Every structure is written in structure tokens, then in C-alpha cells.
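Novice: Got some structures for you, see below.
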Structure 1
Amino acid sequence: MNTSQDIINYLIETKNYSRFLEIGVRWGSLNYIKCNHKDGVDINSGENNYVMTSDEFFKTIPADQMYDIIYVDGGHEKNQVLRDIENSLEHLKEGGTIVCHDINPPEKGHLNPRYCHNSWEAWAQLRTSREDLEMYALNIDLGPGIIRRGSQSLYIDELESSWDYLNNNRKQLLNEITVEEFMEIIK
């Protein structure tokens, strides 16, 4: 497994998920997902069936429209990522999973707004404040992050918004794991 789509398909197969939502649809990305029901949200038209912002999407769908797995890969600014995760949690079925892209940038250049930007800071904020979540950041493909309801030990150090801080603390800050560790956890 090398990509976020591989991780998503593994979760769909392993957990028998049937309803998938992608926030921020890249051209052709939904074609790689092997799920019975797929919804996509993006501000640009394409293969997505909702052409709007993710904020608009979550305001307009019924409260009981739920998903087994949600892929957050829309706007990469930390406040938008945080809103997308919080809104996704409201529409996540019991036993469901949220996968976030771009939260474990491997190089400083990935902090460019065109790439991962500061999305890792939203992840870090949840790692310091949400004991009711189980969170892991994989060390592949710009860091797909896995969020499930559960429990976690909070990251307690003061957060700094810098590459050096992220790079020096990623193992504990992001709760970074390997694909092999992820597969063991998901069993």
C-alpha cells in the first residue's frame, strides 16, 4: 500500500464499508475507490456529484445522511481542514473512519499552500484536544491520517507553527505509524 486510495480501499474491504464520501475530488480519483455508494464534493465540476464547497455541502445535507468512510482532501488551510473533520464526524456512521490527506508532509517544500499547506496543524490541534478520537498518521503519500471514534493519549506539549517543530516531533505529535502497524491496528 503506497497511496491514500490504497488505504481507503483496504478499509472498505476489511470493514465492509458501503458508503464513501470524498471532500475535494481530484479528476479520476473516485474511479479508484471500490465502494458501492460514492459521493464527491468539490467546487469544480467533474466526476463529483456535489459542486459546492464542503461547508455548503454539510449545511445542505440531511442530518441522517451518514457515511462509513470519508476522505478529507479539500482545502488545505488548517481552519478549513478542522471544519471538514468536525463536520465529517457528524456524518460518520458508528464504526466508521475518516481519512485525511496531506497531514504528514515529508519535506519543507510541501508546506506550500499549493500542496499540504498547514493542514498538519489541524491534525495537531485535534491530537491535543480530542481524547474521544483515535488518530494515526501514516508515513506514506503525504500522510493519510486515520481518525476513528475511540480514545487517545493527548499530545501535551505546546504547539509551534513551524517546519522544524513538525519535523522534530512528528512521531508523537502526529502519532505517526507505518503501513504494517496500521494493518495490525485495523485487524
Structure 2
Amino acid sequence: MALDVIPAATRERYHIEERRHACAVLSVDFAGELKNIVDCLDQFELLRSEIVVGGGGKTRIARRFDDFLTLCEWKERSIKVSRTIGERTVEAETHKVDFCKGRVAVEVEWNNKDPFFSRDLNAFRLLHELDVISVGVIITRTDELQLIFNALGVGTKYGASTTHWSKLIPRVDAAGAGSCPLLLVGITPKCYRKD
């Protein structure tokens, strides 16, 4: 089975799916990048103290993914796309990816508005078509975490229109990423720790 390239202990803690042979591509052509991703997932814990803390902006939960990947030399990447028609060149679009290393792109969507999934998948599609990336990875939360959020009294800040698994999969299944291979990772209650 394709997901076997990800250790069983990691698969036990996360809901993981792939599209278009992402695991095969990662394990053969990007083994170092796959190891970084697995190591990042393995070190992650969803801490009660970080769930209940207030405030806006990027949460400590999302920053821990960012900090780990940054230490592994993953970098934000902006790609400008231009088109030349005749003798006139027009800059058409700029696409930004949270983390890129080699030809693998990672987006962490912890608690954004759900249209961010469409933006991420569209960027993966275009960058794959332009031969900039080979695999896109999205890390988000599973719907089951809502029970924990509700029990902690913070369920409203993780509302139905924010990024979570059931908002991602319909966009993936509607070919939002085109033919780009995808590794999809859902954070489950098995990552939760009462600290």
C-alpha cells in the first residue's frame, strides 16, 4: 500500500490520504523532504494550553510547524508568472507557497477561512503545470477535533467556515489541484495532549 512509506506510528496519529501517487513520488525522488515532513509530524503535539489561548494572527500551533520546517531549510516561495504576447510581456500572477524545498510544497492550514484551500490547491495546480513542483502537501485539522474545542469552550473560534478536513476534500475531489500529486494530512485527536 502506498501509505506504507510513512511509518505506522505517524499514520496512527494522523489521517493521511494521497492523490496521484504522491507517496511514491516522495519516497523515490524526494526521500529527504518526506523525512522532514514525517519528522515534523512526529514531533508535533496539539497542546491544550495552545488551543485555549486567545489572540489573533498565527497561532503557536501553526508556528510550531513553521519553526520545525524552517530549521530543516524549508522556505516560503513566491513564483511570478508572466506571459509574452507578441513583444509585450505582462506579469499575470504571483503565487506564494508557505514552504518549499526542492520540488515539494507544503501548506499548513490550521484555522484560516476555508477559501484558503482553493487558493492552495490552485497554486499547486499551476506550479505543477509549470514544472516548478512535483508534489503538494496540505496539513490541516480533522473534524473530530471540534469535540475537543467545544469541551474546552473555544469551539466558536474554530467555526464551520474555517479550514478543516471536510472543507478540504470536496475541493480536492473536484480536481482543485489539477494533476498535481497531493499528500493530505489531517491532525486527529490522537495528537492532543492536556498540558
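Quick note: the coordinates plus some simple rules give every number you see, no bench work behind them. Just so it is clear, the model here is predicted, and its values are computed rather than measured. Cβ atoms are built from the backbone, for glycine too; each structure is taken alone.
Novice: Suppose semi-axes √(5λ) of the Cα gyration tensor in Å works out to 24, 18, 16; of 1, 2, which structure was it derived from?
Specialist: Here the read-out was taken from 1.
Novice: Consider the structures 1, 2: one of them gives 21.6 for mean count of other Cβ atoms within 10 Å over residues 81-88 as calculated from the coordinates. Say which.
Specialist: That value comes from structure 1.
Novice: Can you tell which of 1, 2 yields 3, 13, 17, 16, 13, 12, 8, 7, 6, 3, 2, 0 when P(r) over Cα pairs in 5 Å bins from 0, in percent, for residues 25-88 alone is derived from it?
Specialist: Here the read-out was taken from 2.
Novice: Which one of 1, 2 has distance in nm of label points 7 Å out along Cα→Cβ at positions 49 and 97, as calculated from the coordinates, equal to 3.5?
Specialist: 2
Novice: Let me ask another. As an exercise: distance in nm of label points 7 Å out along Cα→Cβ at positions 153 and 169, calculated from one structure in 1, 2, equals 3.3. Which structure is it?
Specialist: Derived from 2, not from the others.
Novice: Related question: Using the calculated result 17 for relative contact order in percent (Cα under 8 Å, 6 or more apart), pick out the matching structure from 1, 2.
Specialist: This value belongs to structure 1.
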